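What follows is a set of structures for review.
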Structure 1
Amino acid sequence: MKALIIKKPWIDYILEGKKTWEIRGSNTNIRGQIELIQSGSGLVVGSCEIIDCKELTLDDYKNNTDKHNIKNVEALPYKKTYAWVMLNAKKYETARKYKHPNGAIIWVNL
């Protein structure tokens, strides 16, 4: 199972259903069920499904703040900006520890 590393407060927004687009500077071909790791915590805290990945224009970014929960949007954050589209986020009642491999920044294989 793949797990995506996400910083606070963004991971909280995803798990609360307030964020369905994870904004990244790279594309992903990963689809389906993944787990979610809170960056810096050593914990797997939830799961979701990645159903799509789309490159965004500045208009896409500005007109979909309800999906990515980033305020005061003036410019794209990356030269190429992507929305990793997520559904069915679920926060685990009890987070579990995992072993973080050296060099893992985005994905961890659990």
Structure 2
Amino acid sequence: MKRHFYLVCGWLSLALGAIGAFLPLLPTVPFVILAAFCFARSSPQLEAWLVEHPTFGHHILAWREKGAISRKGKIAASVMFAASIVLAALLSPWPWVMVPVIAAAVTGTWIWTRPEE
């Protein structure tokens, strides 16, 4: 039962990561790292596929080994936060415009305090 739970969570995380590739405020790599965590507990084949993936594998290993996020990843996250804030400023009424600002402040601070690979 627990194995199936982790398998479903892994696929859900991977789907959210795929969606995050197109939506500015939703990150991709953290969901892929979460998917690898879930697959490690449910499907060694899927975990190996993610860890060996040419795009995401090194991010997963850097996170597992050092809790590290690349400088490029930090900059990309900051750019996406800025895009989300601009979109919210143009399209959202007050006080909803503050949601991406608060998310960027909290999450961005956490991201920039992580070590770099």
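We did not get these values from a lab; they are worked out from the coordinates using the rules stated. Keep in mind that what you see is a predicted model, and the values were worked out from it rather than measured. Cβ atoms are built from the backbone, for glycine too; each structure is taken alone.
Check the numbers for distance in nm of label points 7 Å out along Cα→Cβ at positions 3 and 99 across 1, 2 and tell me which is largest. Walk me through the intermediate numbers first.
Details: 1: 1.2; 2: 3.9.
Going through 1, 2 one by one, distance in nm of label points 7 Å out along Cα→Cβ at positions 3 and 99 peaks for structure 2.
Taking 39 as the value of relative contact order in percent (Cα under 8 Å, 6 or more apart) derived from one of the structures shown (1, 2), identify that structure. Let's see the in-between values first.
Details: 1: 39; 2: 22.
It must be structure 1, since only it matches.
With Cα Rg over 2.2 N^0.38 Å as the yardstick, tell me which of 1, 2 scores highest.
When Cα Rg over 2.2 N^0.38 Å is computed for each of 1, 2, structure 2 gives the biggest number.
Quick check: 2.6 is what I get for distance in nm of label points 7 Å out along Cα→Cβ at positions 19 and 59, calculated from one of 1, 2. Which structure matches?
Comparing all candidates, it corresponds to 1.
Work out the source of -23500 here, i.e. which of 1, 2 gives that when helix-only ellipticity at 222 nm (-39500 (n - 2.57) for each DSSP H run of 4 or more, over all residues; to 500) is computed. Display every interim value, and only then the final one.
Numbers: 1: -3000; 2: -23500.
Computing helix-only ellipticity at 222 nm (-39500 (n - 2.57) for each DSSP H run of 4 or more, over all residues; to 500) on every structure in 1, 2 gives -23500 only for 2.
Please compute distance in nm of label points 7 Å out along Cα→Cβ at positions 75 and 91 for structures 1, 2 and give me the label with the greatest value.
Details: 1: 3.5; 2: 2.7.
Looking at the calculated values, the largest one is 1.
One of 1, 2 was used to compute log10 I(q)/I(0) by the Debye sum over Cα atoms at q = 0.19, 0.21, 0.23 Å⁻¹, for residues 27-66 alone, and the answer was -0.44, -0.53, -0.64. Which one was it?
2
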